[in-house]
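Since every read-out is calculated from the coordinates, none of them should be taken as a lab result. For clarity, every value in this text was computed on a predicted model and none was experimentally measured. Cβ atoms are built from the backbone, for glycine too; each structure is taken alone.
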Structure P
Amino acid sequence: MVVVVSKLALSLTAGITSADQITGTYQFVPKGIVKVYARGSATGLTMTVLNNGMALMNAQAVPYFGTTGVLSKLDHEVFQQAVNEGRLELYFQNPTGGTLTVDFIVEHIATK
């Protein structure tokens, strides 16, 4: 298992889509399983996951669990999917009227 990317308090102003959050060393992965854990600061955030340009998750809600607590892999897994070898992309969208934040972790488990 490899942590592809993780961030705390990624801030998204009203009405924007983030840049691709998966860059650098682990942007290109072998065939395997991708897991995404996420926790939004309020309702309204959505996320999109792409594998080789194909949407695996398209504008799906990021769960909101309240204003206290921390990101937990046991409680906040929002996505698990088999992926082909190639490029991973992750985008967050904020269609609301205010600035929101999201904590997230993306993991990859290679399979043969």
Structure Q
Amino acid sequence: MQVVVSHAWTFDAGEHAEAYRAKSDAFNPFLEARPGFVARLLVQGIDDPTHMMNIRVFESVEHYTAMTQIPSYADHIADLSLHVDPARYTDGYAREFTDLISATGAWPTSS
């Protein structure tokens, strides 16, 4: 399995962060319907609550890449971008592809 980790920084820790979280969660059914999708976590920074990290597990990067070619995926990213501060991206879009080496326990759902 492979993991795609992406980072986003919202304009503020209030209204924009809340909208980012809500829109991300509303997109879960789209993700869950994709071939190769395994799981997703959305993590928000405590020290910097404008920092959001999307952690998505797919059977392969190819599954993730195929998903990103679907037009509604681009629409979703454009909608999320309304809440993201482009000044925080000094090196472009912060996304990393990784291999899942070890995992234990069950991923909790949001409370």
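Each of P, Q could give mean count of other Cβ atoms within 10 Å over residues 34-41, but the derived value 15.6 comes from Q. Largest in relative contact order in percent (Cα under 8 Å, 6 or more apart) among the labelled structures P, Q is structure P. Ranked by volume of the Cα convex hull per residue in Å³, structures P, Q are topped by Q, which has the highest value. A value of 0 for helix-only ellipticity at 222 nm (-39500 (n - 2.57) for each DSSP H run of 4 or more, over all residues; to 500), calculated from one of P, Q, originates in structure P. I have 3.0 for distance in nm of label points 7 Å out along Cα→Cβ at positions 42 and 74, calculated from one of the structures P, Q. Which structure is it? Label of the originating structure: P.
Comparing mean count of other Cβ atoms within 10 Å over residues 2-9 across structures P, Q, the highest figure comes from Q.
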